[in-house]
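Engineer: Multiple structures are listed underneath, in structure tokens.
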Structure I
Amino acid sequence: MSPIPHAVDLAVKPEVTAFFDAPTNTVSYVVKDPHSLACAVIDSVMDIDYAAGRIAYQSAEAIIAFIKGHGLQLEWLIETHVHADHLSAAPYIQGQLGGKLGIGDKITVVQDTFGKIFNEGTEFQRDGSQFDRLFADGDTYRIGTMTAFAMHTPGHTPACMTHVIGDAAFVGDTLFMPDGGTARADFPGGDPRVLFRSIKRVLDLPPQTRLFMCHDYGPNGRPIQWETTVAEERAHNIHVRDGVTEAEFVALRTARDATLDMPRLIIPSIQVNMRAGDLPPPDAAGRRFLKVPINGL
């Protein structure tokens, strides 16, 4: 894996505003360049009433209102990975505000895997072409005056990327707050050994680096939190603090994953998110449907 690109200034301190979606325990972010009006949106949420088959955009509208209210210019919509617990609102926000939509280049692996699970036809493109940019490990991109870079951190899924923007790193589902531990590694394409190595790469960033989580569940009833640091994770993370070996982590993660149910929204989430947040194509009557693979997950 490539080192931190020379163009990246880890001393830059972007302005980060969080939006917490309680139904999915997801945290979305607007990340603003401190020296311009440019910003990025990371891991947005589309609302769904799964039982009724209805979608809505209240969560996305809150982000849109914030960006418009502060006169910001949206340059990027970033997906840290193909989420299994919420649907992306990136196309909706992009339609309102513009910007480019990006994800890790291993999206093609996810599309191939789940294209088979959901029995998608040949019309479903498995080349990542639904996105504007596919990031390879070490790729850089600009948000105003800031140079951000994408770090491939697989293990939870093959396409997971951590996005480092100045002194802030957006880790997706790879890590949770120190008392929450780490992401599961039992989805198709997941691997606890690979996850451990990816996490160690994140924790090799400078100790003061701010880490922003994609989810928090308030372990033991504490208030919801989403920001910590590399130093805090290395000292206190219940799964991967300093001193925990790879073998210990693999045993712990494997045992833990064996007790977990599938996420409540994995079936709609994967079908939508592997399409860059678009719904499946309509039938001849204009109706859209989601598939339920029997014993497929």
Structure II
Amino acid sequence: MGLPFTPDLSVKPKVIGFFDEATNTISYVVKDPGSDACAVIDTVMDIDYAAGRLTFDSADRIIKLIEEQGLKIEWIIETHVHADHLSAAPYIQERLGGRMGIGENITIVQDTFGKIFNEGTEFQRDGSQFDRLFGDGDSYRVGTMTVHVMHTPGHTPACMTHVAGDAAFVGDTLFMPDGGSARADFPGGDARMLYRSIRRVLELPDETRLFMCHDYGPNGRDIRWETTVKDEREHNIHARDGIGEDDFVEMREGRDATLAMPRLIIPSLQVNMRGGRLPEKDKDGKTFLKVPINEL
């Protein structure tokens, strides 16, 4: 399919990762090298699911760094609708500003899971919970830096890769080379589409830095979240050069059939399809999440 833009490796943003141990998620602050502007990618809201209690320690760490370094947040980006953690994007936006963005196929995800969770007509399925919906080839500015957006579906229909100079944020399209790839069996997922998206990401220049949304420390290694296109092309256990599409699909579909649902999928989808917001309160001012039976 090719790249919808020409990469500019001369732009080298400062990238600071924040690892959330409870969900193995990495959030990022991405600073424009030419100004104090920054973007925040894939934030985490903490949840004690058994107690039904939400807290914001993970988001507060990001806010503290931005304030201490005198940065100006311009964008709060979701690479996709996460099924394994809750987004803290509105919490950060309320405190620091910035615009919230996600891929335009959020509407497909909202329609799919709006039905699964039996949401009423008050739940908008048009992506209006976000400030901007990105299409393939779109771009936006963070200070002096242009960030390009590629549609990389397969894990979910709304997955996007954001490329800022020599840094690309791939969401769940790829894992570290020894981790391989993410599952493709959620509603709207597709293993064949995921393979093609991975190969598209790997068309970026070899020296492009790739930043993962998750890492699980395979075989007991330390947690890592940065690699390069070259390393992925040479060493990714699922999708390195030489592994064909049919072989990948057979592997991915077989592996997915053995996986349990993510621990936080039920609260995550209900919150994240709303842009990180909770469902509307009932007449008594209480907020509830639903548990669909035999639907996932």
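Engineer: Compute FRET efficiency 1/(1 + (r/R0)^6) of positions 7 and 231 (r between Cβ atoms, R0 = 30 Å, to 0.05) for each of I, II and report the one that scores greatest.
Structural biologist: II
Engineer: Who wins on distance in nm of label points 7 Å out along Cα→Cβ at positions 79 and 263 among I, II, i.e. which is largest?
Structural biologist: II
Engineer: From which structure (I, II) was distance in nm of label points 7 Å out along Cα→Cβ at positions 143 and 175 calculated, if the value obtained is 1.7?
Structural biologist: The correct label is I.
Where a number appears in this text, it was derived from the coordinates with a stated rule and is not lab data. As the structure is a prediction and not an experimental result, all values here were calculated from the model. Cβ atoms are built from the backbone, for glycine too; each structure is taken alone.
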